[in-house]
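Some structures are shown below for you to check.
Computed from the coordinates by the stated procedures, all read-outs in this text should not be read as laboratory data. Quick caveat, the model's predicted, so the values are computed rather than measured. Cβ atoms are built from the backbone, for glycine too; each structure is taken alone.
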Structure P
Amino acid sequence: MTIRGIGTRLRAGTGIALLSALALTACGSGDTPGAAPAGAGASRAPADDPVAAVRTVASAAALLPADVRASGKLRVGSSIGAPPGAYYPNGSNQPPAGLDIDLANAVAKVLGVELERQDASFETILPALGSGKYDFGTGNFGVTAERLKTIDFVTYINDGQGFAVKKGNTELTTKVTDLTQLCGLTIGTGAGTTFEATLAAQRGVCAKAGKKPYEVKVYSENGATLTALQQGRTDVIMSTINGLRHQASRSASGTTFLGEYHRLDVGFAFDKGSPLTKAFRAAVNELIAGGTYARILKKWGTSASAIETSRINPPEHG
């Protein structure tokens, strides 16, 4: 769940093309728009389209500001990373797909507006909300106490932090519930993410336990993080629960998911004080009540991250 984000498209060579296509989403990590990562065609989007049947709900649309209702448009900064969140399923000449894409499109249909999507690297999206470049942002944004100081959130799933290792790893074989389990190991994670922040904040736990500290290697590309694990330059990856679980389900990735470490709500991001949040919350709750929400999550294999109701600015999970 990125604090500043991951900013470059995957540039992996053909030798790691498939691994790059399966690269994990860093909960807000994205890649700069442009050419699709090598081998992206290997990650195809599911054929079903739960969003197609969504219709405008007048009561939710009425919560939009008058100028938005008049224009019928909203600008969204969209971080495109890897499945199941948001990715290019068949190359950059095709529209992005993923959970974030479907949910944003479904909300727009409930509100009766058209989205003007601009693919952007994650680190540019939050500042751009304050400057007015985008009306809202998507990219698996985790709700944290630090972000709540400057950003408003409307929640739509519950994701969080987890760990994965290369299949056959003998040093770490059980669920990580305490960072002291990582002492003496090298951890790969995304630049500017909440994972990096967590590891930095807890850096002293190994010394307190009388153990060798863990080392953190930070990567600005999703593919580079996975490749480092595959090549033995890191022992473990810390990233999103849904991204790591999806990655491990693809045999070509050669990874094993080590379970959930810390849950976080995930939401659409807005500039602080945005007049859009009530309308978005109403729209998400309409999708939940009508069953479309559950169908979208089922499509992307993220049903375990379902929420019962959307909230505006919930406190960070303890």
Structure Q
Amino acid sequence: MTYFKMKNVLVLLSIFFITFLLVGCNTIAGSTDEIKIGYQKSGPILTLKNNGELQKELEDLGYKVTWSQFNTGSSILEALNSESVDFAGAGDIPSIFALDKGSNFQYIASEPSAPTSEGILVREGSGIQSIEDLKGKKVAFNNASIAQYLLIKALHSVDLSIDDVESVILNPPDASLAFEKGEVDAWVVWDPYLADAESRGNVIIQTAEDIVPFRSFYFATSEIAEESPEVIELFIEHLSKAGKSIDEDPTEAARLLEEETKIPSATWETVLSRKKSNVQYMDDTALEDLEIEAKDLLDIGLIENEIDFTENIWYPSDE
């Protein structure tokens, strides 16, 4: 064999060897070479997506980042459970319902409880001034939701039950129309629907304050939590930074939310002003809120199983 033929053979072998190594590395990395972020339209996550800082840092580390938008907490948590996304954000009650149905994911962070971001609305001049006045009235709410939970607990607080009102099960867009047309007497809902309806002159007779917690949580798949905890820490670091910027000045986040939802930025500024967006790792207070809610939901028959959160809470390694 001539020198040149030998050289060509060595080059081909080198290329084969390098290709083998690259394929092997990709096989070992599995799904962790792509980070899939599921999101709903909220201030911190839209700010995070828009500023591009997290995405750039992950891409510099060799990850491909994809974003997928979802309209409901249940749908985003279904995607998380099936590992169609690696990260997600959703409310407390949808997450408990998902665990009750056997889903598997990790709570990795939360925003502070924001009970004034949910409430019971009536029209101005309706004559309904208190929870007691709801007796015998038509009340709209989304089934199996934080709204149904609040209504039941609020009624119990004044010795009434859900049977003392006429329940009208509607999703928020349909409930909004029914409420404005006068087809229902009251509407139990959360922001931004709450703030939007309030801006049109409707009256909040009761918020969730001193009745039930109301939190937003952030989640990761168990696979990411086990194999790539450093990615979770990076995600929360940037999400917390985005949340703190909103608490300091909500103007830009409100503008982004207006673009995404067509709800006026002034309404979004109201929404953002009555909650804190500073995202924090899971702590005892957040866990206690979940435990309280899970017990309540079991007691009133909205879930079927006792929920033990022990295996579903992720903490950073240095805590």
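Assign the value 0.45, calculated as FRET efficiency 1/(1 + (r/R0)^6) of positions 208 and 288 (r between Cβ atoms, R0 = 41 Å, to 0.05), to the correct structure from P, Q.
Source structure for this number: P.
Quick check on the output: 0.50 is FRET efficiency 1/(1 + (r/R0)^6) of positions 200 and 232 (r between Cβ atoms, R0 = 41 Å, to 0.05), derived from one of P, Q. Which one produced it?
Going label by label, the one that fits is Q.
Work out FRET efficiency 1/(1 + (r/R0)^6) of positions 80 and 128 (r between Cβ atoms, R0 = 25 Å, to 0.05) for each of structures P, Q, then name the structure with the largest result.
Comparing P, Q, the top value of FRET efficiency 1/(1 + (r/R0)^6) of positions 80 and 128 (r between Cβ atoms, R0 = 25 Å, to 0.05) belongs to P.
Which of P, Q yields 14.0 for Kirkwood radius over Cα pairs in Å, for residues 160-223 alone, as computed?
Among P, Q, the structure yielding 14.0 for Kirkwood radius over Cα pairs in Å, for residues 160-223 alone is Q.
The value -7500 for helix-only ellipticity at 222 nm (-39500 (n - 2.57) for each DSSP H run of 4 or more, over all residues; to 500) was derived from one model only; which of P, Q is it?
Of the structures listed, the value fits P.
Check the numbers for mean count of other Cβ atoms within 10 Å over residues 48-55 across P, Q and tell me which is largest.
When mean count of other Cβ atoms within 10 Å over residues 48-55 is calculated for P, Q, structure Q comes out on top.
If distance in nm of label points 7 Å out along Cα→Cβ at positions 256 and 304 is calculated from each of P, Q, which structure is the one that comes out at 1.6?
P
Could you tell me which structure in P, Q was used to calculate P(r) over Cα pairs in 10 Å bins from 0, in percent as 5, 24, 30, 21, 9, 5, 3, 2, 1, 0, 0?
Comparing all candidates, it corresponds to Q.
Which of P, Q yields 16.2 for mean count of other Cβ atoms within 10 Å over residues 152-159, as computed?
The read-out was computed on structure Q.
Comparing P, Q, where is relative contact order in percent (Cα under 8 Å, 6 or more apart) highest?
Between P, Q, the highest calculated value is found for P.
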